[in-house]
1. Work out the source of 1.52 here, i.e. which of 1, 2 gives that when Cα Rg over 2.2 N^0.38 Å, for residues 89-128 alone is computed.
2. From which structure (1, 2) was distance in nm of label points 7 Å out along Cα→Cβ at positions 17 and 49 calculated, if the value obtained is 1.8?
3. Of the structures labelled 1, 2, which one yields -14000 when helix-only ellipticity at 222 nm (-39500 (n - 2.57) for each DSSP H run of 4 or more, over all residues; to 500) is computed from its coordinates?
4. Given a value of 15.8 for mean count of other Cβ atoms within 10 Å over residues 137-144, point me to the structure among 1, 2 it was derived from.
5. For which of the structures 1, 2 does the calculation of relative contact order in percent (Cα under 8 Å, 6 or more apart) return 35?
6. If distance in nm of label points 7 Å out along Cα→Cβ at positions 25 and 65 computes to 5.2, which of 1, 2 did it come from?
7. Out of 1, 2, which one gives 0.98 for Rg/Rh (Cα atoms, Kirkwood Rh), for residues 41-144 alone as computed from the coordinates?
8. Here Cα extents along the principal axes in Å was calculated and came to 53, 34, 29; which of the structures 1, 2 was it taken from?
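Just so it is clear, none of the values below were taken in a lab; they were calculated from the coordinates. Note that this is a predicted model, so its numbers are computed, not measured. Cβ atoms are built from the backbone, for glycine too; each structure is taken alone.
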Structure 1
Amino acid sequence: MYAQLKRHLLKDVDFNHDEIQAFTNLLSHLKLNKKAVLIQPGNTVTKEYYVLKGCLKAYYIDEAGQDHIIQFAIEDWWISDFEAFFNAKPAQLYVECLEETELLGLNKLDLEQLYQTIPKFERFFRLKVTKAFVALRNRVLSGLQNNSKARYKEFCEQYPHLEKRIPNYNIANYLGMSPESLSRIRNSI
């Protein structure tokens, strides 16, 4: 379990054994069933989660009752309601398991303490947040600049492993199109 996390940590920052051990000692292990809801609106969010196994989606429901998927997360990715986590606000998002899921949870207070005791972790998480920000920016620009077919092709190129694991209606939702439109696009490709 921790070998996967160790590889993840060492991709961006050169941690030593003791630093990795100090980090892993802070993590809580969680197993959830498919369709389990990890976070829902109004929750206090004290943890962010590293995905060991499984697939999750983060979404909100608008006033008309429509879901809007913000993020997917699979193995080696992090997920939470990050605004609630970082700003100590009530959650606005649902985070739901699309598959049987195993997570490692990291508490916000432990994370802040970790930044003080092992500053390399501040660098590690800054790099993660920067990558996430750039990915979100690219997603917004793609939505503004590209038609549905181009957005779908881009999704498949960027996340080739996701398409086979996520139901079509969730992919369509994430891309801002109807499932019928996605089906037409797939048939034309």
Structure 2
Amino acid sequence: MHGSLGRATHTAVIVPVPEAEPAVGEHRLRLDQAASWGVPAHVTVVFPFVPPEDVDAQVVAALGSALAAQRSFDCAFSTCGWFGEDVLWLAPEPAQRFRDLTAAVVERFPGFPPYGGAFDEVVPHLTVGESRLGTLADLRAAEAEVSRALPIATRVDHAMLIAGTDQPGSWHPVARLPLQRAALSRA
């Protein structure tokens, strides 16, 4: 397992949202540090996660088991949100399903609360940009442009364990973690 982690200094569990890339990709490259590191458009499940040197087959299996107990679901990003004037993000609906994914991972790995336990409430979101990389005017312009591309629909059927450093292009997938298939409804 260590070979696939390379020189990573961090790991994260995310839900990638490739359907959002056409709307947010250009803005993220300019305004979201994680994009320059190679992290795709995503909703974070848990970051930081298990240190790379401690990730082994048992960790990946336990993580996969925790997530496999959660049903896949349809999701839409229909509105932009803000954390103050510092972070522009897209709001997923249903947000509760992402909270459920986080709760399942934290239940299995209680030593790794989301964002290191820095926030009382974790708000599921897809970051578009941050004020530390652009002006408020830059973020407002990104909001206006991204809003025209909404809603963005996706099917959440897996999460990913990713690893990397704070260096450009360093983040990469470690494991694809399928969710439980939801039964198709019959009309």
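1. Details: 1: 1.52; 2: 1.19.
So the calculation was done on 1.
2. Of the structures listed, the value fits 2.
3. For helix-only ellipticity at 222 nm (-39500 (n - 2.57) for each DSSP H run of 4 or more, over all residues; to 500), the value -14000 is produced by structure 1.
4. Source structure: 2.
5. On the way: 1: 23; 2: 35.
For relative contact order in percent (Cα under 8 Å, 6 or more apart), the value 35 is produced by structure 2.
6. Label of the originating structure: 1.
7. Clearly, the read-out refers to 1.
8. Numbers: 1: 53, 34, 29; 2: 50, 46, 30.
Answer by label: 1.
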